[in-house]
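Chemist: Next up, some structures in structure tokens.
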Structure I
Amino acid sequence: MPTISYAQKPVRLNPAQIAQEVRDYRMNNEDRIIRELSDFLAIPNIASDTVNIQKNAAHLVELLEARGIETHLLTIKDRGPVIFGKLTSPEATHTIIFYAHYDGQPVDPAAWTDGGKPFEPTLRSNAIEAGGKRIPFPENTPQHPAIYEDDWRIYARSSSDDKSPIIALLAAIDALRAKNIPLTVNLKVIFEGEEEAGSSNLERTLLLHRNLLDADALITADGPVHQSGRPLIFFGNRGVLGFDVTVYGAIRALHSGHYGNWAPNPALELSRLLASMKDETGQVLIPGFYDDVIPLSPVEQKALEAMPDNDAQLEHDLEFAKPDGAGKKLVELLQQPSLNIRGLKSAYVGEQAQNVVPEKAEASLDVRLVKGEDPDKKYEQILDYIRKQEFFITSAEPTKEERLAHDHVAKVTKGDFNYRASRTSMELPISQLLISVVQAATNKDTVVAPTLGGSVPMYIFENLNIPWIGVPIVNYDNHQHSSDENLRLGHLWRGIEIYAAILAGL
């Protein structure tokens, strides 16, 4: 196993001093860090694109081995491999696994502002919404080193989710070596290539290599910082359940003048069904929907109450007047399961609108699960509710006989990946130690949250009895999972300091 060696006696510093030393290193090496990130972003990484996913994996191996990290590919048939790496330090007192994913969400090039090229990184002077203009990457010469401003942003798929945290970790290792600061942890890394496709092979793959995974804790880099812009540590994430509903009318679209008021309209039927699932405050009305929620512990509740209340600013920035939740704060609502309509489709709108009664209407929904809930049980609750609204349910296209026998027909299909929520105790010694290190490195500016709103497959590591903790570094307004995904460079710089403080100050 590779071990870090030092040309001279290493220097032990506290987390705040480590952050300052790493900042000094970064300010003299910004161009190298950005070029390394840009090269990585230029490799397309949609999980289903096996050829390019393999290219990403090979590139990652090069980056790791260049740092002397022993690297192994845990292969998965027809998918990107799980990349495992390890690096030991003679100064180590703990072993930490760092998790991130190198695959990204699918792209719709036409929806991207910069000419429909999501895998050609571009630089802007600020966020597009703030009027940021596209600017060239600055030239770097010995006489005039390139300087990158904190508010500049790189636009590209996976610029925030998750390639930049990987580069931040590697830059942190570089900075510590350059400053002769020893790692106080044995570092292991797990980078997977199918997180955006549900991590369907990750648990099986890791179980086959369980002997590699001994550690005090795992740190996940996935997710954004707090919406206030402050650094974040989180100890839980919600699970996810996806499903699609299709409601049927006539066998084909009909002329609305000749058949309107007579032929059943599936768009209207589906709208009524969906609207019946929630009240005007956003409370889900499906019986049993909240029954299995495990409440927060007193320590977690105290942390929740200490979190910033920036809801009013978010409402202003996102331009809506009244949130759901019956007056509860966003952070409170993230501790509850949610039901979301993520897409609707029926016939045509806009310039393509036609005067028809549609033949079908489709909706795609996601449910975010919290600790204590089972995806399969939740799905059965939803199916039972739809049946009680007098729908005949099928999991395949309905037959002619089924269409003629039932007034209301719905095809309901479960998504390919669904998993439960996970949460690590904030009272564990390693949890408290990590909080103290990150708070010290950020001048006590870090927000501590019991649960992140998004879903990450951390239940896998809970099954492996590895405590996990989230330490994201990217800006919250990064357009994660949509067009114009971006990374604010100031967050990358601070992330490098935080990861270095963990590696050398834990």
Structure II
Amino acid sequence: MKDTTKPETAVRVRFAPSPTGFLHVGNVRTALFNWLFARHNRGTFLLRIEDTDAERSELRFERQLLEDLRWLGLDWNEGIETGGDCGPYRQSERYTVYQEFAGRLLDEGRAFPCFCTEEELDAVRRAQLERNETPRYSGKCRNLSRQEAAARRESGEPSTLRLRVRPGTVGFTDLVFGRVDIETAQISDPILLRSDGSPTYNFCCVVDDLLMKISHVIRGEGHLSNAHRQILIYEALGAALPQFAHLSTILGPDGQKLSKRHGATSVREFRVQGYLPEALGNYLALLGWSPSEDGKELMSLDEIAAEFNLTRIQKSPATFDCRKLDWMNRNYINRAGDGVLADLSRDFFVQAGLIPPDADSRILDWLRRVIALIKTRVDHLDQLPAEAAVVYGPDPDAPPLDEEAAQILGTPEGKAVAAEFVRLVDAGPGMTPESYREMVSKVKEATRQKGRTLFHSIRAALTGRGSGPDLETLISLYEEGSRLPLPRKVLSCRQRLHAVLDRI
């Protein structure tokens, strides 16, 4: 067996999810903080899969979490699919390792077999609760002689293996919460191996962190209650402790623990809605951590890693605010290249029936320009198809004019401008940005209208809206889109004018 007593000085951290569901906000923030800490310290970020819960662990969840981590840009130096010197990195493949360590603790008298049945343990628990006592293991099998225990095991009597907890106090200095000491009397002798021989979470976690030379355990606050049990296992193995840093809970805007009722909570859901990985990563990094420069919020992961340290992690719970995430995502959308956004948004337009699945380069180039026109009006990419209505034309199921456009065209001046503009368009061969400017001059001369009345009336007649994107760009998109083989037809300027005005 390897010597596990020598402390490691190099920074080695791990993210160890269970593949029992989709990667949610709390877990991915833990992964991100570990990744940032490793990057800042030029250390190792290790990915381990904790799949000892055989009934709930599924390969599809493992595949999804690997995909989600890569989507966020959280690459790992060692672990699943990457390899390394400390594998295997899936707990279900490490049972012989746990059995070896368990046998060592049993031989040294630091662990003991427990023959109590579930029914006996439940009865003791109920009796303790009736006496208003904290439920804990009674210690019934603690003092069985080795000979008796061995004989009962050899006879086939089912047993678990429990750690023999020492008297006194156990504690550690958490890098976020400070010193945390408790009396060991509050800790039941924890089970290391179940009656079927399978290892428990706390035992696996310690053995793996030990053999994988983890220097810092950075994880959620919910694991604080596990830390003392794990420290006792470290002690029993005669091993040096890693440093612990527990991250505060993430709450919803109502102050309650983040859950489905607050909206999307998994990385997969945010991806489906069209959040950019740069925005989500940036936002999650600021949940419970802050940079040295007050007010600085938009930062790349490399910028955050450059100054990331554990001293700036906050003890108080972090609040997940989707409105703030939307603001951040909007900023990243506006910064992104139009070609990148078109690639990322393509599936949304296909699903909405606006472009064909096999769209050619002409359609994709046109789509890129559509997105460039409307991208400032969305918080996430799945909203783009709805905003593209300004290009695709009036929806048969929607009102032909918005309220502002109806007011503009409801005036004598507005009607006169619209009528003259339609006459000129009908008389011409088609619309271009250049011919549009010429027509505006002719409408101005014929109607003697100018400024808001002139331009807003033309916009209302052409788009059915009182405000919106640049008209010259729209005109170009209307004319070109009307000639493309799209699943939902784009109307030319002439067609749009009559579609709007015929329905007033």
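Since every read-out is calculated from the coordinates, none of them should be taken as a lab result. Here the structure is a predicted model, which is why all the values come from computation and not from measurement. Cβ atoms are built from the backbone, for glycine too; each structure is taken alone.
Chemist: Identify the structure, out of I, II, from whose coordinates P(r) over Cα pairs in 10 Å bins from 0, in percent was calculated to give 3, 15, 20, 18, 13, 10, 8, 6, 4, 1, 0, 0.
Modeler: Derived from II, not from the others.
Chemist: If you don't mind, there's one more thing I want to ask. Of structures I, II, which gives 4.4 when distance in nm of label points 7 Å out along Cα→Cβ at positions 69 and 485 is computed from the coordinates?
Modeler: The read-out was computed on structure II.
Chemist: Here's a follow-up. Using distance in nm of label points 7 Å out along Cα→Cβ at positions 45 and 365 for the comparison, can you identify which of I, II gives the largest number?
Modeler: The maximum falls on structure II.
Chemist: Moving on. For which of I, II does helix-only ellipticity at 222 nm (-39500 (n - 2.57) for each DSSP H run of 4 or more, over all residues; to 500), calculated from the coordinates, equal -9000? Before the final figure, lay out each step's value.
Modeler: Numbers: I: -9000; II: -14000.
It traces back to I.
Chemist: Comparing distance in nm of label points 7 Å out along Cα→Cβ at positions 141 and 157 across structures I, II, which is largest? Present the calculation step by step, with values, prior to reporting the outcome.
Modeler: Details: I: 3.7; II: 0.9.
Between I, II, the highest calculated value is found for I.
Chemist: Among I, II, considering only relative contact order in percent (Cα under 8 Å, 6 or more apart), which has the greatest calculated value? Don't skip to the answer; put the middle values down first.
Modeler: Values: I: 26; II: 13.
Checked I, II; max of relative contact order in percent (Cα under 8 Å, 6 or more apart) sits with I.
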